[in-house]
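S.K.: Heads up, there are several structures right after this.
None of the figures in this text is laboratory data; all of them are computed from the coordinates on show. As the structure is a computational prediction, the values presented were derived from the model and not from experiment. Cβ atoms are built from the backbone, for glycine too; each structure is taken alone.
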Structure 1
Amino acid sequence: MGGLDDAQATSSEKAAPGKATILALGKAFPHQLVMQEYLVDGYFRDTNCDDPELKRKLTRLCKTTTVKTRYVVMSQEILKKYPELTLEGTPTVKQRLDICNDAVTHMAIEASQACIKSWGRPVSDITHLVYVSSSEVRLPGGDLYLASGLGLSPETQRVMLYFVGCSGGVAGLRVAKDIAENNPGSRVLLATSETTIIGYKPPSADRPYDLVGVALFGDGAGAMIIGSDPVSETEKPLFELHSAMQQFLPGTDKTIDGRLTEEGISFKLARELPQVIEDNVEGFCEKLMGAGGFGKEWYNKMFWAVHPGGPAILNRIEKRLDLVPEKLNPSRRALMDYGNASSNTIVYVLEYMIEESSKIKEVDQDHNDWGLILAFGPGITFEGILARNLTTSV
C-alpha cells in the first residue's frame, strides 16, 4: 500500500483476502448501575468511613474523570454476605475470588451470546477461543468455564490472557488476528470480562491513589468474532485488521503496578502515566501506520479507536497528535457511559465508532476508512492495530 492513492482505491472494497476481520461485537454488564453523582456518598457509607478530606478528594476526582454512569458487580447483598471486604487489612482474597470467578464467567457468557447472535452463525462454527481477564484466578481458567457455558466443542482451541489490564482487549484482538489468518476457515471468539471487586477496598489516607480507581473503573464484558474471508451470504465484516503491533517501554514497569495480595489486587498508577504515554504515542503510531504506507499527515483523516484509560490520557494524545476533538468522541463516550472497564472497553469504543462513522458518511462522501485501534497497559505496553472500517464502504 502506498498511502493516499491505495487507501482511496480500497475504501469501497470488501475485506482483503486472507486478512482477519471483526465479524460481530457483543457486550454485557452486571445489574447494578451506578450514577457518578451518587457514588461518593454510597462508597463512604458502604465502607463506614467519615474522613472529610478523602471524601472531598473523591468528589473532585469523580468530576474530572468525566464518567457519568458505570455498571458494577458490587451490591448490598454482597456486602451483607462479605462485610469483611470493607475492613482494612483483612485477608479476603478467597472471598473475592469466589465472587469474581462466578461473576466474570456469567458476564462473559452473556456478552458472547449477544455477539454470536449478532454474527448469525451457529455456535458450533467457532473453532478458537481467546479469553481475557484481570479479575479472576483459578485452575482450570475462565476459558474452560466460558467454553462449557456456551456449549463450544471440546475441540475448540483455547488461549488465555491473564492480568494484562487495560491493554488486554487489543492484545486479545492481536492474538485472534494471528489465529484467524493462520488457520483458514477458522472463527475465533474473543471474550473479555472484568470486575473491580478483585481490588475493592475502603478509602485510606495511606493509599490516596486508590481513589482514582474508585472514580474511574467499571465492570462488564465484551466479545468479538474474528475471521478471515467472510462468507458473503451470512457474515457482515465490521473492521479489517491490517497490521498489529505490540511494544513495551523499558524502565516503566512500576508506572502501572499491580499485585495480588491477601486483600485482593492492589494497584498503583503513577502520576507520570499520562505523560509517559504522550511522550511515546507518536513514535508508536508512526511505526504502525507505516505498515500501511501512511504518514503523520493522515492523523486527522483516520479514525481513532483508543482505549479510554482516563480523560488525561485522551487529552494528552489529542494534544500530542494535534487531533480535532471529534476524533476521540467514541472513546470519550465509552468512558462517560461505562467508565474504564479495563480490557472490555475497546469493544464499547468500536460500537460507538461504527455509530459515529455512519453519521460522518452521510455528510462526507470522501471519508477515509482507515484508522487505529489502540490501548495501553502494564509494562508500560502499547498495543495497536491498523484497521479499516468496512461499515462505511459504499
Structure 2
Amino acid sequence: MTTDNTSLKLKKEVPQAEDFLPILGTDFVELYVGNAKQAAYYYQHAWGFQPVAYSGLETGRKDRVSYVLQQGKIRIVLTSPMQPKGEINEHIDKHGDGVKAVALWVDDARKSYQETTSRGAKSYVEPYVLEDEHGSVVISGIHTYGETIHLFVERSNYTGAFMPGYRAYAPLAKSAETGLKYIDHMVGNVGWNEMNKWCEFYAKVMGFAQMVSFDDKDISTEYTALMSKVMSNGNGRIKFPINEPAEGKKKSQIEEYIDFYNGAGVQHIALATDNIIDTVTKLRDRGVEFLHVPETYYEDVLDRVGEIDEELEPLKELGVLVDRDDEGYLLQIFTKPVLDRPTMFFEIIQRKGAQSFGKGNFKALFEAIEREQDLRGTLQ
C-alpha cells in the first residue's frame, strides 16, 4: 500500500497541539478475538469490509492467525492465537474480544519511538524492520491505558497488500461496502480519577491538545454520569476522547465496561460516512443492531438544531440523532455492543460542518444505553 502523502502537506487544525510527533492518520486497529476467521466473516458480510491480507500457518506463522480487512481508509486486523497460553490468550481470557493495538501511520517510526519514550512513554516494542519482495515496513510501539498499545507504522517503502508476513487474501464470497470512509475518533474508557492522567499523557508524550471537555453536568441522566475530555493531534486526524466514571445513583456505562472488560480499554470506534441514512439502512438490513431512541426525541429536534438537509422521517425511522455547533451539524447513531460482553461498540457519524461530538444528544444517548443496561441487569 503506497502513498505520496507526507506530514509536511498536512495543515495544522489544532493550534494548541505541540505536534512534535507528526501523525498522518490511523494505519490500522488490531483486535484480539477468539475466532478470527468467524470475526472476519462478520465484519465482511455485516459491515461491508473487504478482505485484504492474511497471515497464518500458510505464511509460516505458527502462533497466531490474522485477517486484514479494509473499507475506505478504515483498516482492521483480527488476530486469534493458535497455541495455548501466551499474551493473546491472556488478553482474550481477561477482556473478551477487544482492541489491542491502535496503529498510527507515521513518516518515521524510529523518531516516533524516540520522541515518545524520551517523554516518559513505556516501551512496548523497540523499532524493528519487516522486509519482503515488496519492500520494508518499520514498526515500533508504546503502552497506553490498560493493555492497549500504540504502534507506529512507517510504510513509505512498501508496496505489498499489507506488510511483510502477510499475503493477499481474496475469498470467493464478498459483500458490497456500506459507505464507511474513515475513523473519526476512538474513545477510551479509564478508571475512576484517571481521565486527567491519560489526557496529560497524550499532551506530554504525544503532543496532543485538548479540544473539548464534558463534565457530569453535560453527560448525565437521573441515574448515571461520566466525565470526558477529547484529545487531538495537530492535524486533527487522530481524536481520542477519554472517559472516566462520575458519581451517580446507579452504575454507569463506563463502570459496566470496566467491570466486564476488566480494566481500561477502547470503548467505541466512530466510523464516518457521507450518507448516514444509506449506510445505517444497509447495516441494519445485514443484522447490525442499533440503540433505540424514543420517538419523542424527534418532536423538538428541529427546534433545537435548526434546518437540516435530510428529511426527518428516515432519521426517525432509523434512530439517527442530530446535533449542531457553531460550524454546522452532525448526524450520529450508536450500535449495541458487538460482542457478548457489554464492552465495545461502534458509532456511525456524518459531519455536515460540525466539529463537535454531539453534546446535545448525550441525554438521549445515555437513556438509551441505560435501557440496555437495565435489560442486562447491570444498571444497579
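S.K.: When mean count of other Cβ atoms within 10 Å over residues 187-194 is compared over structures 1, 2, which one is greatest? Each step should come with its number before you reach the end.
M.R.: Details: 1: 30.5; 2: 20.0.
Answer by largest value of mean count of other Cβ atoms within 10 Å over residues 187-194: 1.
S.K.: Which of 1, 2 yields 22.4 for mean count of other Cβ atoms within 10 Å over residues 147-154, as computed?
M.R.: Values: 1: 14.8; 2: 22.4.
Derived from the structure labelled 2.
S.K.: Matching task: 17.1 is the computed value of mean count of other Cβ atoms within 10 Å over residues 163-170. Pick the structure from 1, 2. Numbers along the way, then the final one.
M.R.: On the way: 1: 25.6; 2: 17.1.
Derived from 2, not from the others.
S.K.: Next question, about the same structure. Computing helix-only ellipticity at 222 nm (-39500 (n - 2.57) for each DSSP H run of 4 or more, over all residues; to 500) gives -12000 for which of 1, 2? Before the final figure, lay out each step's value.
M.R.: Numbers: 1: -12000; 2: -6500.
It traces back to 1.
S.K.: Continuing with the same structure: Any idea which of 1, 2 comes out highest on FRET efficiency 1/(1 + (r/R0)^6) of positions 91 and 251 (r between Cβ atoms, R0 = 35 Å, to 0.05)?
M.R.: Working: 1: 0.60; 2: 0.90.
Of structures 1, 2, the maximum of FRET efficiency 1/(1 + (r/R0)^6) of positions 91 and 251 (r between Cβ atoms, R0 = 35 Å, to 0.05) occurs in 2.
S.K.: Right, another one. Out of 1, 2, choose the structure whose coordinates give mean count of other Cβ atoms within 10 Å over residues 43-50 equal to 19.8 when calculated. Intermediate results must be reported in sequence, preceding the final value.
M.R.: Values: 1: 15.1; 2: 19.8.
Clearly, the read-out refers to 2.
S.K.: Assign the value 0.97, calculated as Rg/Rh (Cα atoms, Kirkwood Rh), for residues 51-154 alone, to the correct structure from 1, 2.
M.R.: Working: 1: 1.09; 2: 0.97.
For Rg/Rh (Cα atoms, Kirkwood Rh), for residues 51-154 alone, the value 0.97 is produced by structure 2.
S.K.: Also, quick follow-up: Comparing relative contact order in percent (Cα under 8 Å, 6 or more apart) across 1, 2, which structure shows the greatest value? Walk me through the numbers on the way to the answer.
M.R.: Numbers: 1: 26; 2: 17.
If we compare relative contact order in percent (Cα under 8 Å, 6 or more apart) over 1, 2, the biggest value is for 1.
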